[in-house]
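Structures for review follow.
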Structure P
Amino acid sequence: MSLLTEAARRVVGDEHVINAPPMMGGEDFAFYCERIPSAFALVGARNPAINAMYPHHHPMFAIDERSLGIGARMFIQAVGLWAEGGWTNAKVA
């Protein structure tokens with residue numbers, strides 16, 4: 001299990017964590033991964049109840065801002081797990 005996956009499970013619970021298959025995006029993130037252990041996480045921000053359901057670059061694009069706190073807690077949790085030790089040789093992504 002990866003450090004980031006464990007952090008996400010601790011924040012939102014197993015039932016809300018999905019290990020998505022690799023995808024082709026327009027990110028340069030792969031270049032970072034060549035140099036240091038890395039992970040890329042997507043935090044869901046869609047919520048039709050507040051009209052936050054349109055994709056990026058759409059004129060009506062919006063997010064459910066509660067997702068920002070979830071993402072922040074997930075990364076804080078990941079730092080805590082890393083600081084506790086035992087993850088130095090673990091798979092990060």
Structure Q
Amino acid sequence: MRLPPRTGPLIAALIITAVGACSDLPVMSDAPRDTGYPALVPVDQITGRVPQPSPEAREVAPTQARAERLRARAARLAAPVIDDATRERIQTGVNR
């Protein structure tokens with residue numbers, strides 16, 4: 001008996017599924033359920049552990065300079081890739 005084409009992967013998937021269905025399910029432990037909820041901590045205790053920013057981090061000038069560099073880079077990337085003369089030449093070739 002000849003099988004229709006492309007039935008090999010289907011048969012392989014069915015065999016793998018059948019073999020996987022024959023295995024026993026793992027026993028789930030009840031230990032994680034008995035741990036309870038974590039303790040709630042006041043916000044003051046959490047934010048009190050954050051270190052103060054360094055004096056260098058407080059300076060605005062480096063951040064502003066970086067922002068200006070990024071804006072200039074974005075402007076360069078937004079410029080047209082193909083100049084007008086090349087665009088006309090391409091369009092002439094397409095219209096032929």
Structure R
Amino acid sequence: MGLCRRNQICAGGKRGNVSGGKKNGDSWIATSDSGNSWLQVGNGHWPACQLHTEIANGRHGKPSWGDSARWRSFRYNFACCMDYTHYLAAWLKRKQLLSKY
């Protein structure tokens with residue numbers, strides 16, 4: 001398990017809907033899309049399903065608070081997802097081995 005990518009949280013990308021519904025207010029969660037990558041999942045000021053680097057046409061870039069251990073009221077939610085890449089690779093390898101016989 002690890003952090004989710006945006007497309008796992010917001011089907012449809014930056015114009016999608018937050019899986020499980022929006023959180024109240026300004027709410028950012030870390031994603032595995034890149035280093036210091038944060039996704040808006042709230043119903044506050046910023047549009048939901050946009051990365052911090054996308055809001056206001058990218059003007060804000062990576063958040064200065066993103067790598068800080070300091071508690072922030074707007075980043076107390078998180079989402080973890082299963083990475084099936086390893087399982088898929090093993091399944092494909094096994095399938096290729098079986099198809100030889």
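When distance in nm of label points 7 Å out along Cα→Cβ at positions 10 and 58 is calculated for each of structures P, Q, R, structure Q comes out greatest. Given that helix-only ellipticity at 222 nm (-39500 (n - 2.57) for each DSSP H run of 4 or more, over all residues; to 500), derived from a single structure, equals -16500, which label among P, Q, R identifies that structure? Corresponding structure: Q.
Values in this text are rule-based calculations from the coordinates and carry no lab data. If you're wondering where the values come from, they're calculated on a predicted model, not measured in any experiment. Cβ atoms are built from the backbone, for glycine too; each structure is taken alone.
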